[in-house]
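Throughout, read-outs are computed from the coordinates displayed, never taken from laboratory work. The structure presented is a predicted model; accordingly, all values stated were derived computationally and were not measured. Cβ atoms are built from the backbone, for glycine too; each structure is taken alone.
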Structure 1
Amino acid sequence: MHPPAYGPLPSSITHLHPRRYTIRDSPGSSLCYAAGVSFSDTLRGLAANRGLALPPASHPEPLAALDYADERALKDEALARFWREQELPGTPEPVAAAPSPRAYRTTTKRRASLGPKGLALTFPGAAPARRGLSPSALDLPEHTAVYAFLIKRLSRPPARALASALNWAIVRGAAGGLAVVLNVRVFDAKVVRAGKQLALDLQGAGLGVRAGFLYLDPRGSDYYLEARRPAGTLSFKRLFGPDWLQVEADGVRLRFPPTVFSQVNGAMVAAITAAVRALLAPLDGCALLDLYCGYGLFSLTAGREAAHVVGVDLDGPAVEAARANAIHLRCADRVRFIAGRVDAAFLAGRLRPARAPEVVLLDPPRQGTDPGVAAALAARRPQRAVHICCGTDEIPREVAAWSQAGYALRRAVPLDLFAGTANLETLLLLEPGAAARGGSTPV
């Protein structure tokens, strides 16, 4: 029997049969959810039925060549079918459209390889090229211009030391406020000297680049900002410009370091903060627990009506940025940020009981929450939880974990944060009680 197509079975699986498999969610307990094809496979099958030609599944932008109306209709139908196949309760709401479905990415990256004809900057997983840039329909054009400039400058002999050491080129931000991060294998005198010269070139190029950085990653990792750095090494060097980026959301301006995660689709920040606020409401008199809080985007926007806010994130620089943002917004007296790994042990041992009726927000990475997180949160008896899934294939496991802990799915609100790809961001509203049946009301 084959495991579900959306990834390898967890090591904690104890039983498998044609429709459902069981995993241990915490010591002494297990949960069961339906097996089936991935959301991407469902989408591709429906596209074939409609006569829509898609590139291979490995393509990083498989839907970018479609008319956006066709893409939205395809995603709506695919998500509804995925919901039925996975035997999830209720019905997902229509996918909220992206205001800028192409040329929207405010964080982009390219894998670097240096050949005899110069530097190539290619998509992750793509075969190394002799020279040139992997084109993208989803990157901001300002980013494309910066990559073209980097290829030209770093293909010259004086820059060979830097080009040879380069793992990734990353561009962050929007027009007029771009930052370039060069992920390199070594920090030696030749690399730093070439980096400083490139910094001068970028500042004079008229490309809107306001900051540049070198980031040390001696492992040459597949992820462009490697967390497991050797102790005692210099990991980050500012070449020029401010050492922060910023985003405007819900009438406030928030700052964060260039190594910290932020939404890849800047045009959708307003939509997701509005959706989160609507699902969390009412917050008057409540305590908000914001898990995987990052630099405080939701704590400091959607959480403004809460009596108290506690944000938790593993990333120390993100937590420091969140604290600084709270001080800047003069709300540090009621908003507290803690550095820590969001797991069952942390939730049970480090967090004090809420001082008011509690509401929980979770925005975990694509792989979802650790086993036992839903159960540990349910033990706090929150009035409701809003769980954000940026990987559609993780939804069945997360809903099953909450269901076993006594919380039912009430609404599923998908947003097209990743237009042009086979991904969605889906907000799940969970409340104590039996599973909802039938449809739900749009936000």
Structure 2
Amino acid sequence: MMQMLFATLVTLGLLITFHEFGHFWVARKCGVKVLRFSIGFGKPLIQWTDKQGTEYAIAMIPLGGYVKMLDERESEVSSSELDQAFNRKPVLQRIAVVAAGPIANFLLAIVLYSLVFGLGSTVVKPVIGEVPVESIAAKAGLKAGQVITRVDGKSVQDWTQVQLALVRRIGESGVLTITATQGEGWTTEHTLTLDRWQEGVKDPDPFGSLGIHPKRLAVPAVIDQVLENSAALKAGLQSGDLIKSIDGSLIGDWRELVEIVKSSPGKALVLDVDRNGQLISITLTPDAKDGDKGKIIGFMGVMPKAVSWPEEYLVEVEYGVFGALLKGMQKTWDMSVLTLESIWKMLGGLISIENISGPITIAKVAGDSVSYGLVPFLSFLAYVSVSLGVLNMLPIPVLDGGHLVYYLIELARGKPLSQSVQELGLRLGVALIGSLMIFAVFNDISRWFIGS
């Protein structure tokens, strides 16, 4: 819980600060007086004022921030400060100030993705583990053991890249081309036929719906660590124990063990255990624990022995400084396009609006990504930064993109829209964004606490 809270505060704090600093820095460069720079809303926890009269604050509710500038439309401005008022600045300067926030998010994403690529990593090749009979993939000739090298002509190195390439085709009809290798350089191209693929599906499953199941690493059901005060400790399980069967059913690997235990909260299970070559019988009653979507699951409190992928399944990915920067820019562009395509498909009904996520999902994923390590957390930060930049550029009054539309119209007409028209747009924008936020939180609650 503390890890999730820490990760959430770091995520929101960093992204909001960069966004608002973009507005702040360009406003200062354009000679606009900044009255207040706040991270968060509500009562300030910390605040101070600089020599230029700008008040800085960190407030209680970390779900946003704002930069308040001198503006005649909001308060009376003395004649000596009129040249510092935002509304008195040329329209191009106002455009620059407003656009600076989202641009800061895109720049941050480039830096973060460049760090990810610069650090280098070892990834698992996208090896197909199973292709069910009569699936779309099977009809296209894909087989277990093949390594996917290209999707729609684009090179892929791991399952994450394959998934991103597939996600871009959700809701579409036509053909999907997958290039795969098997053995020594034997390359084949496979054409998968899509018919409104995964259209309107909540939580779409690109792999399962096509019939492409990634190869899984078989982890033996050998206990490495027994947690304190756990059901396993109370039952007498020890490090090094190999679980052979549960209630007479043979256990093939760790995944099978986990599935049986999860589905048996509070139910006594009889385990056949190999301990130092001797077969013993142990009765264990898994603890009941809250799982995803409000479901109660069983928990025994053990950790498996670490198992590494064989070398032939691994790829070392390394880039120099310049190469990492180029990859960071390309990744930021790709994720921006993917986000826009997803929004467009959602508006067209090709993607279910039930996939909209809110702050609870961000908190959950932030906590999970931290537990996976530095690179996954940096990747998550970069992705959310891209999303924040794209969403703020949407032409909706109250967002930066809405203000940009007003200023572009002013640039074209030679005069601004009337105050009444701008205020009407603002009210509609607030209503729309407010409704989306409520819907996103409802989706979060449904996804993580209630279930569907």
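Calculating distance in nm of label points 7 Å out along Cα→Cβ at positions 130 and 178 for structures 1, 2 picks out 1 as the one with the greatest value. Out of 1, 2, choose the structure whose coordinates give mean count of other Cβ atoms within 10 Å over residues 170-177 equal to 16.2 when calculated. Attributed to the structure labelled 2. When helix-only ellipticity at 222 nm (-39500 (n - 2.57) for each DSSP H run of 4 or more, over all residues; to 500) is computed for each of 1, 2, the one that comes out at -7500 is 1. For Cα Rg over 2.2 N^0.38 Å, the highest value in the series 1, 2 is held by structure 2.
Say we calculate distance in nm of label points 7 Å out along Cα→Cβ at positions 282 and 410 for every structure; which of 1, 2 gives the highest result? Don't skip to the answer; put the middle values down first.
Numbers: 1: 1.3; 2: 7.1.
Biggest value here belongs to 2.
Given that mean count of other Cβ atoms within 10 Å over residues 306-313, derived from a single structure, equals 9.8, which label among 1, 2 identifies that structure? Going through each structure in turn, the value belongs to 2.
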